[in-house]
Structure formats: C-alpha cells, structure tokens
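Below you'll find the structures, each written out as structure tokens.
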Structure P
Amino acid sequence: MNKHEGIPDPEKIKEILNVVSDKIPGLLKELSDVLYSPSQAKQFGVAVGDILQRTKRCRHD
C-alpha cells in the first residue's frame, strides 16, 4: 500500500488554491457589503432602538 494513496496530485492542489485565491476576496467583499452597508446599518440601528424602548417600558411597568 502506497502511503500517498488518496492524496491529490500537487498540480491539482495548486489549481484548486489558485481558484480559491481568486474567488475568496470577492466573496469576502460581497459579504462585508451585505453586513456593513448603510441600509443594513440603519436597519440594525432601528432594531437596537426598538429593543432599548422595550427595555425602558418594561422597567416602568
């Protein structure tokens, strides 16, 4: 039994890593745009404000 059996060819690994290195930066940028876009920030702020208002009401009840 060969101890390297089941291990992909180094050229295949290189090819996969090249594709991944090309794709990952774009995917991360798209993800950060979704998470940190102005509309998302506004929506998050509204949600936080709502929670704070509810908390204040509960304290006064």
Structure Q
Amino acid sequence: MIGLTTIPPENIHKAGCVAGIWQDNNSLLSLTEIYEKPSVEGMAEDEFLCIFCLYLLTP
C-alpha cells in the first residue's frame, strides 16, 4: 500500500514516482513501475503521481 499525491515537474527530483493501470473506476492504481527521484527529461506529462509517505511492498 502506498499513499500518492500529484506534484509539478519542478519538484519531481525530490520524490519517488509511480506508473500503473487504474482499476475500480480510477480509485485503485495497480502499480507497474516505481521510480526513485526520476528526471522529467523526455516526459510529456505536466503532473506526476508521487509517493508522499512510507510504503510496504511485497517481494
């Protein structure tokens, strides 16, 4: 389980970001990728889903 928030590109270097597939009418995100402090170079988005708390992942 991970808490997410949106942040603008100028702050993305401070946070981990995620990508995934939305489930249950866009209320649950099934994660496919996790990036720790990525660069926005080459990304088309202007807002990113980022991790804002501690998280617990199963291996």
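Quick one: helix-only ellipticity at 222 nm (-39500 (n - 2.57) for each DSSP H run of 4 or more, over all residues; to 500) came out at -29000 when computed from one of P, Q, so which one is it?
Checking each candidate, the match is P.
Can you tell which of P, Q yields 29, 24, 17 when Cα extents along the principal axes in Å is derived from it? Don't skip to the answer; put the middle values down first.
Numbers: P: 74, 29, 7; Q: 29, 24, 17.
Corresponding structure: Q.
The numbers here are math on the coordinates, done by the rules we state, and not lab data. The structure displayed is predicted, hence computed values, not measured ones.
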